[in-house]
Structure I
Amino acid sequence: MYAVIKTGGKQYKVSEGDILRVEKLDAEEGSTVELDNVLMLGNGDDIQVGAPLIEGAHVSATVKSQGRGKKITIIKFKRRKHYRRQAGHRQSFTELEITGISATGGKKKAAPAKAATKPAAKKDAPAATASFLSAPQGEADDLKLISGVGPKLEEKLNNLGIYHFSQIENFSAEDIEKVDAELNFKGRIEREDWLGQAKILAAGGETEFSKKKK
């Protein structure tokens, strides 16, 4: 018997005993999860197709491990423009072992296990925002010395926990994505080279923009 399931925006064909890697799930190693987005079930010539899901069907799996994939390097380059940006990314994954496939809802009682794993997600959350602070460390820097930052934007950055040039200088790809999403920047940080400006300002230097501001 096999099933086609959907998780993390992707579809997988699975059978009992299969081991596969899916997009990260909020579950601890060794715990059991149930995947109820079942698109199709097959058992020999007997095939059931959902519309889009098969009601009551679910796939049980055990979490074998949580991990991260190989590092992918992202490079943006514009010739003759003195523009080059490089960042790295490692995609998180959850490794599952399929332990059972059911066409009925008889095992749905295991659903509360998902709720029990939610606190683990809250513990992991601070890791993605390690570059942000709850309060400035000493005197906050004048972020308005970075081109494109005015008083209102500086206030929004402070509200996100960004007070110093050194924080912006050390932004990771995940930090940039978070700020872009929160402030609807759409790539503005990289486009205006905030990291480069912040590095100069953090070292006590001046940029062309900061000279004009003074």
Structure II
Amino acid sequence: MCLGVAFGLIVRLWLATLRVRFFVHPDTDFGAEGSMVFCFWHGQQMLILRSRARRRRPRAVMVSWSRDGAIQAGVMKALGFLVVRGSSSRGGAAGLRRLLNRLEAGADAAFAVDGPRGPIHRPKTGAALAAEQADARLVPVGAFATSKWVLSRTWDRFEIPVPFSRVAVVVGAPVAASAARADPDLLAWAVEAARATAKERSSPMDLPTLSLPSVDGP
């Protein structure tokens, strides 16, 4: 855990160098009551860690019980996230219950929906189930960095933004949780559309080519 916290502080400094801009779909009202379940692809975690976008609620994440998960838990805590432990392969039901408790208490949640071990870009149903049971909005998120390193040997092709690079983060329109649970391809399409839009929006900040309302990052 101590190693994770130390690494989290390094990540926090790293993220502070990024030039991040957020684009929020008009149908996603950050000021509305109720919790949100944010969904993104595994491997994009580092790009979206600053994606609070003026949504000043606590945010919970589920982290696996693996050795790597222990480090990740420390990182998430150092960055101010609420951490619950569990995964689809170990302690998933208990972890989901604890995450639901956080949502019902007023927190938001964030899911790498194709984790923890893939297959890549094939969402599991946990996020949709959590949103449905907690009556929360299921919201896709995608990101793109103009300069990044991609760990091509990892199953999720983990993306590390180069310091001082530009990052666009797109928050898409909510997806019906019950529909996404019945057909995970709906959520896959929404997350991929958000990522594609982020790539389009990652042009230099002074170009007035944006069609979505923008929210400057913290």
Structure III
Amino acid sequence: MTKGSRAAAKQARPREILEAAFEEFSLRGYAATRLDDIAARVGVTKGTIYVYFENKETLFETMVIELSQPKLDTQPSLSVLQGQSATAALVQLLSGAYDEILEDPYSREILRLLIAEKNTFQSLSRRFRDNFAGPIFAALREILQKGTATGEFGAHAAAIDPFLILSPILGYIVLDMVLPGESPAGAAFLAGHIDMVKRLVAATTVP
């Protein structure tokens, strides 16, 4: 191995450790996971992990922070909103949220881990909430306010709590975690969710 390739391998090592930690924590849970198991998955010694991470707790915290970086860009939905279509912006935002949660290999599993370890890592739970839910909630509020102001939505829509609109997504995640083989197809569930939200914000009652 050349000097350059060794340097590249060393630079990539922290990410490899985080990926391995994700696999082990997901498989065994925080308490049962050993640094030896993570090291074996990477193909290094436990001492190598200590070069980059102080202890298991630090490794877990870094894993959550690094691997749960929000990928959902709310700007396209807000750009649609500037074109006066609050409904289109709402549909785009919800579709993006489903793509992020259902397709991202980390988001759902890290959310499950944080639920399981909520008493130990409360600050991480809040950070995950702020990083992921915060921008979506802010975008939803803007969409609801704009739709209400233009008359596209009912006068009540601006006062709707964004959590009420997003809660079916959380329900879907929980159902899929508990009964993975019995949860409905994501596309069908999303279509039903969008239809429900359209009825909720409608300017007139939808039969």
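Since every read-out is calculated from the coordinates, none of them should be taken as a lab result. Keep in mind it's a predicted model, so treat the numbers as computed, not measured. Cβ atoms are built from the backbone, for glycine too; each structure is taken alone.
Listed values, structure above:
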item	result
Label whose coordinates, when FRET efficiency 1/(1 + (r/R0)^6) of positions 95 and 167 (r between Cβ atoms, R0 = 30 Å, to 0.05) is calculated, return 0.95 (choices I, II, III)	III
log10 I(q)/I(0) by the Debye sum over Cα atoms at q = 0.07, 0.10, 0.12, 0.14 Å⁻¹ from the coordinates reads -0.37, -0.64, -0.78, -0.90; which among I, II, III	I
Origin of the value -10500, where helix-only ellipticity at 222 nm (-39500 (n - 2.57) for each DSSP H run of 4 or more, over all residues; to 500) was derived from one of I, II, III	II
Comparison of I, II, III by distance in nm of label points 7 Å out along Cα→Cβ at positions 103 and 159 - largest value held by	I
Value 3.8, calculated as distance in nm of label points 7 Å out along Cα→Cβ at positions 39 and 175, assigned to which of I, II, III	I
Origin of the value 67, 40, 28, where Cα extents along the principal axes in Å, for residues 31-150 alone was derived from one of I, II, III	I
